[in-house]
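No value in this document is a laboratory result; all are computed from the given coordinates. Since the structure is predicted, the reported quantities are computational estimates derived from the model, not experimental observations.
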Structure I
Amino acid sequence: MKCLAEQNHEYEKVIDYIRTQIKVGNLTINSKLPTERAIAEELSISRNSTREALRILEHMGILKSVHGSGNYLTDNVSMQMSEMLRYMILLKSISKLDICHFRRDMEKSVCRVVMESEISENELDKMSEILDFESDKYGEAERDRLFHYSLVYATGNKLWICFMEAIMDIYREWIDEVLSNADSDTKKLLKEVHIDIISAIKERDMAKCEASIDKHYDIIEKELFMR
């Protein structure tokens, strides 16, 4: 039986192999990986070690396994990050308040980048349309989700999008709870503050935007932690 050090070394071989295949262009997102047997033979390691390495990479969101078809390269890292954060909350390594503070600060950064970008008036109008509260197109929770997602997607920064998707996947559950329990005055305030955020972005007024974001998260945190 191989010792732990040898098993870790074989795991690293698989990581290096896949990284190299990506670098040379043999693998891209949604590419099918070689079979376990082919990888094991290529790297001169056991199939068990190869299988275990691929399973770990799947849990990391690097790969997805399709039953009866094989393993495919993916970029589903944000979903795996959100699961990791859920465990960290359960283990009390981080708190709900940590997540809320991160969201608040990151949204300010996101809005600053959007303001400084060459975002078109048409794109800004589409964000405004999401906030058409007279329309029955979206429910309250869906409208809130789409608006905040539209802001981070407008940055075009894939790293931010990855991190924010992970955070927002968790945060969404809390927002849904807030919106379902909020009274009419709180819902009205949230509607107004969303409109103020998009208005500040259109005006390229960062001070107004930050104040509106602070007001937004003050409302959310009050509803989450003071009930």
Structure II
Amino acid sequence: MSAEEIGEPQEHWSSGLGFILASIGAAVGIGNIWRFSTVVGQNGGGAYLIPFLLAVFLIALPLMVIEIKAGRALAADVVTAFEKVHRRLSKAGWFLIAVGFVVLSYYLVITGWTLGFVIFSLIGTDGRFASFTAGYLPVLFFIISALLTGGVVALGVKEGIERVTRWLIPFSFIILIGLAIYAATLPGFADAFAFFFTPDFSVLADPTLWAAAFGQSFFSLSVGTGILLTYGSYLRR
């Protein structure tokens, strides 16, 4: 019996490392880099890590494992996977696709901004964000970002997503390390460091802090979006 007949994808991740890097790429993004630091600053510094780590290890991590295992067992796209569980659940799969479309729409806008300013820095143009967004350049860079993203996905799991993430994820970590080193040279770094490691534990009585931490944990592990379920479907049985 062929892979198509049993519903298993023809393509698989070439290695566990490729799958891990792709999963990191799906999770580590705006929510972890921009939102996380903002929420930490607004919620007592390091004290925020207590509910956050509890949420990660008690809820988000088990759900992540379940989602990957479900994708591996069902070996199908999001809609078909839900439909295999129960015919009426296909609507839930379509809902996740709609959520993914909305998230991708604003991610591509920010990707376009980033791409634009990378090009400006390479050619030596002193671009200003206000003047950049006042014209049609953001639309152009949005289209370019969308085409590049679609091209990578069109190449498939192994030749597209996995090959790109093998280069971009390590490169992203190098950039983050460089930014951290640069931040350490800026005025006020010592105060920020002290704020983070001298937490205000009184904020732990605030239920909104716990809600923010649990929501952030889902962002951090990319749980509940169908991405890990889809990635899991390309794991070998």
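Looking across I, II, the calculation of relative contact order in percent (Cα under 8 Å, 6 or more apart) that yields 49 traces back to II. So Kirkwood radius over Cα pairs in Å, for residues 66-145 alone, computed for just one structure, reads 15.3; which one of I, II is that? Computed on structure II.
Assuming 16.6, 52 is Rg and Dmax of the Cα atoms in Å, for residues 82-121 alone as calculated from a single structure, say which of I, II it is. Among I, II, the structure yielding 16.6, 52 for Rg and Dmax of the Cα atoms in Å, for residues 82-121 alone is II.
Which structure, out of I, II, was helix-only ellipticity at 222 nm (-39500 (n - 2.57) for each DSSP H run of 4 or more, over all residues; to 500) derived from, given a value of -24500? Of the options listed, only I reproduces it.
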